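Below you'll find the structures, each written out as C-alpha cells.
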Structure P
Amino acid sequence: MKILIVGGAGYVGGVVTDLLIKNKYNVTVYDSLLYEDQYMKDCPFILGDVRDESKLKGLLSKFDTVVWIAALVGDGACNIDPKLTNEINFKSVEFLSQNFNGRIVFFSTCSVYGAQNQLLNENSSVNPLSLYASTKLKAENALKNKNAIIFRLGTLFGLSDKFARLRMDLVVNTLTAKAFIENKINVFGGEQYRPLLHVRDAAKAIHESISSKEVGIFNLSLDNFKIIDIANAIKDHFPSLEILIEDIPFQDTRNYRVDNSKSLNLLNFKADILLLDGIKEIKKLLMETRIKDINNPRYTNQKYLQIFKP
C-alpha cells in the first residue's frame, strides 16, 4: 500500500508518519513546512502547498491511500484570514474528493458539536461555533460519498514525535507550562467539558484503521473532562499550584461531551495514554530545560500565523 500523508510534518502528522513507517508501510510526506525550516525525517518528502492543485493532481494517482491531516487549526489561527482558512480547510479537501478515488483518512474535530449538554454520538446534531469548526464540517460533507474514514478528534495534548514542534496552544499543554513557569493558572468557567486525546493515540487510530473497510464519521477521545478537572490533575504534579477561577470569556462558549462507543465497537479503538501521563511528559520536558524559549511564537498557531502568513 502506497500512502501519501498530507501534512505529515506537523504535530499530528509527525507521529503518524513514524508509526506507519515502523509498521512497514510505503509512506510519502507532502507538507508546506509552514512551521518548520527543514525536514530531516528519513522518508520520501515533497514540499508542497495543499492549494497547489496542479501539483497534487499529478501526485494523487500514484497512491492507494491519502491521509489528510493538513489544516489551519484553532479558532484564533483560522480567524486571521477567513478566505485562506476556507481554501486550506475546505476547498483543498473538496479538490481531493473530486480528484482521488482511493482510500481517504481525514482528521476533523469534535468542536463541530459546539455547545450541547447531552452525550454526543456521530448522529447527534452539529453546532459549529467557529470558522475552524465550520470549515471542518464542510470538508466532512465533501467526503461523505467517498471511501473515507473521518475522525472527529478530541482536543489533543502531549508530545508528538522527536522532530515535530510542541504545540503550546492546547489546553493541557499550555496549562501545564503555566503551572511550571508561574505556579498559577487561570481557569475560565471550569464547568465546561472537553473530550481529550493524546496526539500519539490519534496516530494510533490511523494505524489501526488504515486497512479497515469502515467509512464514515468516528468520534475519538480518551474521555470527557471538565476544564476544572484538568486544572486539578495538573495540581497533582504541582502541589503548591494556585488555581484562579474566572468568568468564561464570551467568545469561547464551547461545551461538549462525546461518545466513543462507535470507534470501540467497529474499529476496536481505545485510547491508551492518560491525562496524567501527558501532563507528566510536558513537565519533564520543561524541568529538563529542553525548550530554550517556551514563549516562542512557533509553538502557538495563532501567534505564529500573525507573523508568518502561509
Structure Q
Amino acid sequence: MTWDSQTLIQTATFAGAGIAMGLGAIGAAIGEGYTAAQANIAVSRNPELSGDLLKNMLVGQAVAESASIFALIIALLLLFINSSDSAMIHAAAFLGAGLCIGFGAIGSGIGAGIAGGQACLAIVRQPAITNRITTNMLVGSAVSQDPAIFSMVVALILIFIDFSQTALYPGWAALIGASISTGLAATGSGYGCGLAAGACCEGISRQPDSVGTATTTMLVGQAVGQTPAIFGLLVSFILLFKSFPESTTLSAPMALIGAGLCMGLGGIGPGIGNGMAAEGAVRWVSRRMEHASDLMRIMLVGQAVSQSTAIYAMVISLVLIFVV
C-alpha cells in the first residue's frame, strides 16, 4: 500500500468526519433524552397539560439537537471537500476540525437538554406562564450553544484557511492543539450554562414575579461560565495564526499539543463549576428576591475562585507556546 500525501489527506478528512459526527451525537442525544424524561415526569403530575408539555419538549429537544447539527455540517464539509490541491499539513487541519466540533458539541447538547427538561417541570407548576417559561428556556438554551459555536468557528477555520505556507513541523501539532483547546474547553462551559438555564426555569415557576431578576442573574452567571471556553478559543487562535519556526525535534510539537491539552482539559472543570455556582444563585434568587444583590455577589466571587484554575491552565499553555 502506498501512503502518498493525497492518500493521507483524504484519510484525515474521512477520520475527521467520523469523529465529528460520532462525538457530536453524544451530547445532543443525552440532552434530548433528559428533556423527554422530565416531560414524562411532568405529564404524570398533570396529564391534562400533555399537549403543552409535548410542544415544549419538542422545542427543547430541537435546540439541544442544534449542537449535533453543527457537527453534521462539519462532517459533510469534510466528506465532500476538494482536497486534491491541499498540502500535507491540511491532513492535521481536517482531522483537527473533526476533533474540535466533536468535543465542542457534547457539553452544549447536554446543557440545552437540561434547560428543556427543567422547563417541562416548571410548566406543570405554573401552567399560566407557559409562554414565559418557554421563552426563558430558549434564551438560556441559546446561550448554552455558544461554546459549540466557538468550536464550529475553529473547525471552519481549520477547513477553509490555507495553511500551505505553514511549516509542517511543528505546524501540524499547532493545528491539532488548537482543535483540542477549543473543543475540550467548550464541553464544561456548555454544560455549566445549561445548569444555570434549568435553574432559571425552575425559579420563575416557583415565583413568577422574579422573572426579570432571575433572568438577569442567569445571563450574568452564564457569561462568566463561558469564559473557560473563551480562554480555549484564545489559545486556539494563537496556535492557529502564530508563526512557528521549522523544527524537526520532538519537543516542539509536543509543547504545542501540550498547550492545547492543558487549556482544553483545564477549562472543563471551571466551566462546570461556574455553572454550578450560577445554578445555586439563580434557583434561590427567585425565592429571595430581596437578597438578590447578596446572592449575585456570592455567585460572582465563587465563580471567580472557580475560574482561577482555568487561568492557571491558560498561563501554562502560553508558556508552552511562547517560552518552551
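Rule-based calculations on the coordinates, nothing more; no lab input. These numbers were taken from a predicted model, which means no experiment stands behind them. Cβ atoms are built from the backbone, for glycine too; each structure is taken alone.
Set P, Q, criterion mean count of other Cβ atoms within 10 Å over residues 162-169: the highest-scoring structure is P.
Work out the source of 17.0 here, i.e. which of P, Q gives that when mean projected area of the Cα convex hull in nm² is computed. Don't jump to the answer; show the numbers that get you there.
Working: P: 14.9; Q: 17.0.
This value belongs to structure Q.
Taking mean count of other Cβ atoms within 10 Å over residues 82-89 as the criterion, the top-ranked structure out of P, Q is P, with the highest value. Can you spot which of P, Q the value 1.6 was calculated from, given it is distance in nm of label points 7 Å out along Cα→Cβ at positions 42 and 194? Traced to structure Q. Figure out for me which of the structures P, Q the number -10000 belongs to, where helix-only ellipticity at 222 nm (-39500 (n - 2.57) for each DSSP H run of 4 or more, over all residues; to 500) was derived from the coordinates. It must be structure P, since only it matches.
On Rg/Rh (Cα atoms, Kirkwood Rh), for residues 122-177 alone, which of the structures labelled P, Q is highest? Result for Rg/Rh (Cα atoms, Kirkwood Rh), for residues 122-177 alone over P, Q: largest is Q.
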